[in-house]
Structure I
Amino acid sequence: MTAQLLSTELLSYADLLWNYHCLQQSLQPAECMIVLGNDDLRTAKYAADLFNRGMAKYVVITGQASRHSSHFLPFSEAEKFAQVMETNGVSRAVLLLEHRATNTGENITFTRQLLAEKSLQPHSFLLVTKPYMERRALATFQKIWPNQQVVITSLPSIFTSFLDERHSAKRVINAMIGYVYRMRDYAQQGFQVEQEIPMSIWNAVHQLEAQGFQRT
């Protein structure tokens, strides 16, 4: 499904969820960049651009595979992202790879362990992820690794411009709906810090669900 097939009303609900999930924090240079592996190689290209602009001293790329990437990546997300970043001008010497993580909590936990093993104690972090993963990823980081100086960022985009052949409107909307539920449930289960979820967001979720979209 493309954005053009959405009614104006449904598109407005999708935009509302997109803008909720995308925190759009101001970029700040950090000691350590943490790139959360996923199935969208644009994330790796954006991370390379940030590094080439002097936004970090070194990079941890974390991720084994997910249900979205395991069928088309012959190796870990971390390795593929490293290849993309090298192709885009980042030296392998500044890249640390974490190959085990299969979810956001493990991304942060295993990255913390890797840095400790390397005797690295960064005082500031720049998280790089997909746009609609920002809020959830940051909430997870803050729960697992509290009291850190951290900023999260993603490829600047709006809902309609982000969509491509791998990220259809249906897939992204279903994911955004799922992330709203996870933020509520995961905070209750102690996996991330609590997030305020306004009634307008729940209304958008329910309106989209009424039209056949469903959480993934």
Structure II
Amino acid sequence: MWCVRASEYAALAAADERLLDTEERARVRALVRDADRDRYRVAHVVLRRLLGAYLGEDPAAVRLVREPCPGCGAPHGRPAVAGAPFHFSLAHSGDLALIAFADTPVGIDVEAEPSPEATAEIGAMLHPRERAELAAVPHRARPASFGRCWTRKEAYLKAVGIGLGEDPSITYVGAGPAPAALPGWSLTDVPVPQGYAAACAVRAGGQGRSRK
């Protein structure tokens, strides 16, 4: 697992933008805010450099694809490199980008701590048990608890390959200090700087490649 601060690598990533493919460069240009462009560019340049190193290929030549969706079969499932002997997942929020690699399907998510208003609005979409757990937390601590819950949920759904195509109220991952146990999966919170929450889900039996 790799954790990168976009602000520290923005200039280097801008110089390496040639490594991105046509779709990625178009996405950079479509972003309005400089911070959003820097974060996206850093995340994807670092991803390509890591993929190139693992595969022994030119990072610019790595071809990213989408696996079939488990629900409908369309090509909008997990991102992947065709024929690669490993799986990866990418997430970015605020100034952070996280990238995870594993031998089996993996999902990672990171989120900057939300506002109390966003916590109340999006928290209403959670599993009933998660909503009850959040309601039991003191108001001041609720955004951090929600952030833990949401990143666990997104990490798991990304690992499964459906993302937020599933209603967030269906799968229970827990809003407490420790994630819920999910059959067939290892779901863990990831230590990140204060003001963020992160989680990683790996299919049982998989081994990650850890870096920070």
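Can you say which of I, II returns -11500 when helix-only ellipticity at 222 nm (-39500 (n - 2.57) for each DSSP H run of 4 or more, over all residues; to 500) is computed? The read-out comes from structure II. Taking mean count of other Cβ atoms within 10 Å over residues 78-85 as the criterion, the top structure among I, II is I, with the largest value.
Highest-scoring entry among I, II, by mean count of other Cβ atoms within 10 Å over residues 38-45, is II.
Have a look at I, II and say which one yields 21 for relative contact order in percent (Cα under 8 Å, 6 or more apart), as calculated. The read-out was computed on structure II.
Across the set I, II, mean count of other Cβ atoms within 10 Å over residues 94-101 reaches its highest value in structure II.
FYI, it's all coordinate maths here, none of it is from the lab. These figures come from a predicted structure and were not determined experimentally. Cβ atoms are built from the backbone, for glycine too; each structure is taken alone.
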